[in-house]
1. Which of P, Q yields -8000 for helix-only ellipticity at 222 nm (-39500 (n - 2.57) for each DSSP H run of 4 or more, over all residues; to 500), as computed?
2. If volume of the Cα convex hull per residue in Å³, for residues 167-254 alone is calculated from each of P, Q, which structure is the one that comes out at 163?
3. Of the structures P, Q, report the one carrying the highest value of distance in nm of label points 7 Å out along Cα→Cβ at positions 7 and 215.
4. Comparing FRET efficiency 1/(1 + (r/R0)^6) of positions 71 and 183 (r between Cβ atoms, R0 = 41 Å, to 0.05) across P, Q, which structure shows the greatest value?
5. Here mean count of other Cβ atoms within 10 Å over residues 175-182 has been calculated and equals 22.6, so which of P, Q was it run on?
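What follows is calculated from the coordinates using simple rules that are stated; it is not laboratory data. These figures come from a predicted structure and were not determined experimentally. Cβ atoms are built from the backbone, for glycine too; each structure is taken alone.
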Structure P
């Protein structure tokens, strides 16, 4: 049986391995308000009513280090869990990972660790699941929920990657070309990240946040043709419509920023994706989808400078309470 152990974040944070098919490993991170048990008996919350667990799913070339997000949810009575998927963050170099960090040729492989995380959370006594997913996580999360009806009770998407942030040529002819290349040579590098957003975030280069540059390097990891092909297939699946039947909040910056150059608005606009793409594709997720636009928000809204960060966190927490007030009051379902 896997056991909880101290996490790199310290201060009461715990982690445990999630063993996956083929020898791969993912990492579940938890900041318990009640210490998790490794006994066979599920953990029980103090009140007799089902409580809600937040499951945080990171984006591309990033891992979970957002302790302040967990604190915000905990302050409203939620229990917080986060995943570092295979090939990301705490899970890099642990178990098999063909093609290097972050490389897969089918995004649906990540359903396995989401399934495993939910199984652990259910064993701890949490019956309601809210998925909080960022960027690429916001692409994978809805597709996982669509493939597992009845598992997710609500979803908060933080700048989800629902379409390619490029012009018609890259969305059409270039995508078709890379699709063909990806079938033959899936590990061929076709792109990469620019350093400006990461540099603007990290404390060592003038930003506000301290995190592992080995796990989240400014230039990211190589974008392989097979991986890009899988992302574009997922985009097309979203565009066809998912018809998810639970409340969904899509949160974005209110402004698109220039991703190709360093400038003063790198962390006060979305300089990775185009919010307009998210606004257009949000309606494809389901009829209960709503939008919130954060003035001065960064691509990762939780890492925005104040006051945008607090506006985002308060906005999503208020939305959750209004859509499902019983999850934090202990008054039952």
Structure Q
């Protein structure tokens, strides 16, 4: 049941609605919410909700179309992550607060910020980050995943999180609109992660934060080896299933996402630093931190640290073979969009 005096919250708070624009339109082509649809006052074009989900999705054309359609179909069939056992917002908050990554991320974001999560899945992180009076927009391709996010939003009366179906390569979001832009574990499932990163950077304000999480070129190797054995040896070969997941359905969702996704790419720290340079983003930090740098001395994800030498980055990534590799080899890099940088 809704928690806000029994009232179902609107699809978007005013702060989030002000960040939206018509797909393919200019920043001056804003949108208004009218019932179960979004409308452009400038053109009169109406974008109706699809299965109760605000839809501003434009398909990918050209070489990217096959990958986009395969990944979209995969997550329509396998929404990730599962909400089982997290029907109440308080339960989700407890889970997020116990998780060092999400707890440190919320602390680093602070208060009263606008946050864009690109590839939000079922919206659990977006819901958690709307604490501290933050307003969070979660976007994803999958209607099935977004449907679960909106169901949780309505059941718990969450007014500061909003969700919409969009394509990362054609975001219906105004440039330089958000204080923080996050894409955690998503861009490596697109047909061009480098290009996708350039698109999401445009949506963060100058001086704002961008955070990208990707499969690591070193840390993903053990997962690839396990993928060749999992059909024969079963899901218990996976560390997360063996030690953390005790529900069969949750385990099945995790295994499908980690081992049977139709498309993924692997990336290095040096590669992401190149992306930062190309898009006028200043390096701040990495999670896990780069060994031998000041990143090891702070729990502040947004603290300004040094990226270390090429040697330090290689050693760090080799060390991930024995740490984060058992959980899939996902690493995050944080940067700040330089002042004066345009969308």
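1. P
2. The correct label is P.
3. Q
4. Q
5. Q
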